[in-house]
Structure P
Amino acid sequence: MRISPVRRALLSLAVGGFGIGTGEFVIFGLLPNVSHDLSVSIPRAGELISAYAIGVVVGAPLLTIATVRLPRKQLLIGLMGFFALGNFLSSIAPSFDLVLLARFITGLPHGAFFGVGSVVAASLVDVSRRSAAMAVMFTGLTVANVIGVPMTTLLGQHLGWRLIFALVGLIGLIAAACIAVFVPAVGVGDTRSVRSEFRVFKKLQVWLALAIAIFGGGGLFATFSYIAPMMIHVAGFAEGSVTWLLVLFGLGMTAGNLVGARLADRLPMVSIYIAISAEIIISLLFVFTSHNKITAAVTIFMFPATSLAMLPALQNRLINLSAGAPNLAAAAIQAAFNIANSLGAWLGGVAIAAGLGYNSPNVVAAGLCSIGLVIAVTAGRLDRSKPSSEPEISADDDKPCPELVTI
């Protein structure tokens, strides 16, 4: 079976997404192991999740602006090399504080990679297929949670978590090689003023889209930052079963991403309303379903499916709002989701540390998602209150190559 050039390019970007997704989320399943090995409490070990997320938030705008004039293909290769280095440092850091610093460093290229990668993916296809093209790239992130995270969690429980970070670093180097070989030089550095990138943030709708990501995504991370101890201590699963529960988590992410991509090009705001509303319901149900192994397993699949269903619509919405200066806007959504990661993990840890139990992050999740829904409805009403004046991306370097418009 012949694979089209655009499919090879998108799959190469997906390999990068797979490496980043594995590196970001594997800590969820290994949190008890890291906690024990470094002699810190589970809420304290949870700070490793927040450190990575803060790295994404800091790195997304800074690296994007600093590299905005660079050729996008070479930039993607460099960002994956940076990501690999951070994971190698995490694997050898001798103390908790140094692991914390290494996780921060590892997170720095995350947002810029997905931001630039989204722009490259969108430039490979016709406007009507942009959400689908970006979804292929993000499939690497979701497949990481089906295969990468469960398998590395299993290996980490037997061979040690340090080996896993080294393995993720190796995946990063492989991704860089795939991008070098298969991704065409369709995007050139933005030769216009960096001010054009910042000008996007004068639009209220851009900030509302980012706020939706922060609170809608925060609900997911409030719960799943502590999914391992929740399933062990509340549902009664053995530690070894966490691997297979993470497979369900990854399958849910994949399903949500694919369904959301199909809805995003047709009903963008409606798909966001549905996704966040379902996330609120599922998080509240999880308070009760977490006490039974079967219902807990079903909920673990449904929760990430609802959360990831809104990602394609939000990503495409930001690129469309960016009006020819998409680099920083596309990276900003990754920063927003990792603010969500940090916020959710922190609030979930606060609830546990307050003695409310390992089930309490589910209530935190419902509260965060409720705020996200209010913001989404506000954005939708603003859309309907006045004619849309935001143009589609029109920069020459963002037009699809004629030979690369079929996924």
Structure Q
Amino acid sequence: MMGAPEVLLDAMDAGASEVGRQVADLASKGRRVLLVATSPHALSDDGALPGDMETAAIVSIVEEIRPDAADTLAYLRSQGVAIKVVSGDNPATVSAIAAAVGLPGAEFAVDMRGHADVTGLAEKHVVFGRVQPEQKRALVRDLQANGHTVAMTGDGVNDVLAIKQSDIGIAMDTAGSATRAVSQLVLLDGRYDRLPSVLSEGRRVIANMERASALFITKTVYAILLAVSVSAAGFVFPFLPRHLTLVGTLTIGAPAFILSFWPSDSPARPGFLSRTLRFSVPAGLVAALVTFSIYAVARSSFIGATTPEAQTAATLTLALVGFWILYRLVRPLDAAEAALIGSMFAMLVLAFTVPFLSDFFALQFPSLVSGLAVAAVTILAIVLLEFVLDMVERHGPRLKWFAIDEI
């Protein structure tokens, strides 16, 4: 018979202690150990091992650690990912291997043979040995119950239950068909150093989707509010379709498209929808308020602008406020982000100064009084935006009118 030394030694009547010491010594060096035992008696019908077994051989298998394992685990820990090693091997073997790749807490391994209830174990410990497939799944469930997002890697049939239960199942290239079938990701070349790029790509997609969503929802908010307020006031709508095309392209469409390719190392956080609305709704409110205000002031007897002049003033104000909203969303700026906003602003300047473009977009260069009014309202909008958004960031969780189910 050949199997786990702990199981066979427990059934032996003699010689178990000396063999056990040899097995423990090999396991402490990170070796996978199997025990070969013989007995003149066959297994009983209930599968019980005969007590008169004698050791025939100790099989010691050297575990080859992947060369990329230590660096990959170090990177994941630096990104706030908690690493757990869950194995069916001897706890001492698993502990030694985990220590060899520099995993903190590897010196103490939990022997899962004596744990029917796994509640709380995964939070307290790092290394687990002699874990049954059902226990692996239970450990994943316990972590999920405590609010963690769990990724599980494996290649054996005994990993299928845990991989299927996990939020992200990752199968190795040597995994069987059942393991691959329940996994969301298969490392076809079997290299763990692919995981950092996977993590980075996921973070990039989520972070950029959040920024793009914030921009487009902001536009929706101010468009609705302007339509309602202008209708209520009985004004001519402050924009022609080409004005909205210009503002939307420079402050939302083009930046959102370019930012979708931006790298991001920011960890994904729960609360995507509520965070997006806490930014977009106040920003849209401020943008609508100042745009309506400059349009009303331009049309008033104080300035006495024509409708095209008032529409130009509203377009310029909304564009400038839109640039500040974009800046607020992506700051702190790096050189590339500064170049993005700067290029969009340069295009706006060209739209106003190049005759062909100004005629196409129906823009009239503002008079001195209109220009001063636009500058004053824009400065006021920036101050108001900073104050409102800072207040929402500090007190957002207590604003019950934004209590929306988290995504």
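Just so it is clear, none of the values below were taken in a lab; they were calculated from the coordinates. Just so it is clear, the structure is predicted and the values come from calculations on it, not from any experiment. Cβ atoms are built from the backbone, for glycine too; each structure is taken alone.
Figure out for me which of the structures P, Q the number 57, 39, 31 belongs to, where Cα extents along the principal axes in Å, for residues 176-367 alone was derived from the coordinates.
Numbers: P: 57, 39, 31; Q: 78, 35, 28.
Clearly, the read-out refers to P.
Given a value of 0.92 for Cα Rg over 2.2 N^0.38 Å, point me to the structure among P, Q it was derived from. Please report the intermediate quantities before stating the final value.
Values: P: 0.92; Q: 1.50.
Going label by label, the one that fits is P.
7.3 is what came out when mean projected area of the Cα convex hull in nm², for residues 120-215 alone was calculated for one structure; which of P, Q is it?
Q
If helix-only ellipticity at 222 nm (-39500 (n - 2.57) for each DSSP H run of 4 or more, over all residues; to 500) computes to -25500, which of P, Q did it come from? Mind dumping the intermediate values first?
Details: P: -25500; Q: -18000.
The value was obtained from structure P.
Tell me which of P, Q gives 23.1 when you compute mean count of other Cβ atoms within 10 Å over residues 88-95.
Of the options listed, only Q reproduces it.
Quick one: relative contact order in percent (Cα under 8 Å, 6 or more apart) came out at 10 when computed from one of P, Q, so which one is it? Numbers along the way, then the final one.
Values: P: 28; Q: 10.
It must be structure Q, since only it matches.
So distance in nm of label points 7 Å out along Cα→Cβ at positions 160 and 200, computed for just one structure, reads 4.3; which one of P, Q is that?
Details: P: 4.3; Q: 3.6.
That value comes from structure P.
Looking at distance in nm of label points 7 Å out along Cα→Cβ at positions 40 and 328, point out which structure of P, Q has the largest value.
Looking at the calculated values, the largest one is Q.
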